[in-house]
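Take a look at the structures below.
Every read-out reported here was derived from the displayed coordinates using simple, explicitly stated rules and does not represent laboratory data. Predicted, not measured: the structure shown is a model, and the values here were computed from it. Cβ atoms are built from the backbone, for glycine too; each structure is taken alone.
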Structure 1
Amino acid sequence: MIREVAQVIIKEDAHEQFIADLNRAVDEIFPNVTGIVEFAHIGWCVERPNVYMFTIDWETIEDHMVGFRESDHYIQWRTIIGPHFDGPAVVEHFSL
């Protein structure tokens, strides 16, 4: 199993809407994505209050990097949450 750890910088005036849209994206898109084991909210960074962290556990890294990232599901995901970003996300993978 692989854990994706994502840190995203969110526009200052978009925090509440980002969380609402993130929850909507998880509820609407992830049930149809192969390889997702679990999504988890971590929360807002104390030192950098515009940074939000979440994790996604995947069966394999290929499920994330190929199966998801090269699919229409990813386009839908970014369409919903991407407008709230204030810079690129930092995404790393860890083996479990």
Structure 2
Amino acid sequence: MKLSNEKIEHLASLARIGMSGDETSNFGKQLSDILDYLEILDAVDATNTPPTIQPIALINVLQEDIIQPSMTLSEVLVNAPEREEDYFRVRAIHE
């Protein structure tokens, strides 16, 4: 489908895109090629093809949670720069 320069200029004005003459002809050729490819796809009979939302089957890639012993509170806080009772002491990030 060949698009005229006037049609391309009209589309550019609708999209508020400024184009020079060279850009108009270059963009017109590219857009015409895209529309030609869409015409080819439109000719394909896809009436018996079920719609696909996800082309690849999704699987859960997360591993099982395994309960393991964790560090004690004193082990966690041993390298804390500042500590207040059983908590890390940090600077306030908002008032």
| remark: Matching -0.49, -1.21 (log10 I(q)/I(0) by the Debye sum over Cα atoms at q = 0.14, 0.22 Å⁻¹, computed) against labels 1, 2 points to structure 1
| query | For which of 1, 2 does relative contact order in percent (Cα under 8 Å, 6 or more apart), calculated from the coordinates, equal 19? | reply | 2
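Please compute FRET efficiency 1/(1 + (r/R0)^6) of positions 35 and 59 (r between Cβ atoms, R0 = 35 Å, to 0.05) for structures 1, 2 and give me the label with the greatest value.
Biggest value here belongs to 1.
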| remark: Value 3.3 of distance in nm of label points 7 Å out along Cα→Cβ at positions 3 and 75 was derived from the coordinates of, among 1, 2, structure 1
| task | Using distance in nm of label points 7 Å out along Cα→Cβ at positions 27 and 67 as the calculated read-out, with 6.3 as its value, let me know the right label among 1, 2. | result | 2
| field | Origin of the value 7.7, where distance in nm of label points 7 Å out along Cα→Cβ at positions 43 and 83 was derived from one of 1, 2 | value | 2
| query | From 1, 2, which structure was helix-only ellipticity at 222 nm (-39500 (n - 2.57) for each DSSP H run of 4 or more, over all residues; to 500) = -8000 calculated on? | reply | 1
